[in-house]
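There are structures below to look over.
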Structure 1
Amino acid sequence: MAGCIGVKPNGDLCRCVASRGNDYCTAHDPARKDARSRNASKAARSKPGREMKDLKAQLEDLSNDVLAATIEPKVGAVVNQILNTRVRVIEAERRWRETGELEAQVEELREMVSRDSEARRGATLSWGA
């Protein structure tokens, strides 16, 4: 298999294997530029990092308030349960989002395999004729 002819941002040549029938790997293929841009945009819009940071701050405040006896331990326990529920919701959202992205990638791979199979059949038929 041939190597990718793409150039990395640091100026080095890419070391990945080029896709079949292509001079580029999927990371450098100009035809996949829009898909790469969409994926990068999705990653930039994700908010779990900020939400988790907020939750950690709330838990820190909660533990300090319980230890300082400014709130009752039973109230702190209920608030902690609510915060744990938020953590589970964030995790469920992340899994749901990843599942959707993986489904889209699988569909794209299926289409690529189908096109490759059709091209091979066409090449075999024309070669044998």
Structure 2
Amino acid sequence: MRRIAAAPWKGAHFLTYVSKTVGAKGLDSLPVDASLKDDGGGEVRLSGELEGADVVVMIAAAGGAWDGAAVIGNACLVRGIMTTGLIVASGGERAQVARGVAALRPYAAMLVVSTGEKYIPEMLTALRA
């Protein structure tokens, strides 16, 4: 991912989910905020990163932790932000891919399962990242 993040993009931010945090004011019943890390290891809040965003692409490896999908997906849903999911299934077994699809499907307007990382830049370019 670091190689992909280092490419010249049109304002795309590459962040890693850390944990959910207390919900935003007025939305206390939903875990709609999260702590994220940027490429340099700095911590940012999901709510701040979503300000002005019109699309969020969640990229995950098959077999990864899926708990962030619901938090990020809910945060985008309540803000009306389109979400796209990409699962990289390079060698992942079907059960792991199925868990990823189940985690991302409720939130993603488009969900793609790819057999390798090389598809990611093409997808991000198509989304004008």
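Match the computed value 1.2 of distance in nm of label points 7 Å out along Cα→Cβ at positions 4 and 68 to one of the structures 1, 2, and report its label.
2
On mean count of other Cβ atoms within 10 Å over residues 52-59, which of the structures labelled 1, 2 is highest?
With respect to mean count of other Cβ atoms within 10 Å over residues 52-59, the highest-scoring structure among 1, 2 is 2.
Which of the displayed structures (1, 2) returns the greatest value of relative contact order in percent (Cα under 8 Å, 6 or more apart) on calculation? Please list the in-between numbers first.
On the way: 1: 12; 2: 21.
Biggest value here belongs to 2.
Matching task: 144 is the computed value of volume of the Cα convex hull per residue in Å³. Pick the structure from 1, 2. If you can, show how the numbers build up before the last one.
On the way: 1: 144; 2: 104.
Label of the source structure: 1.
Suppose you compute helix-only ellipticity at 222 nm (-39500 (n - 2.57) for each DSSP H run of 4 or more, over all residues; to 500) for every structure in 1, 2: which one lands on -25000?
1
Laboratory data are not the source of any read-out in this text; all were calculated from the coordinates shown. Because the structure is a prediction, the values reported are computed rather than measured. Cβ atoms are built from the backbone, for glycine too; each structure is taken alone.
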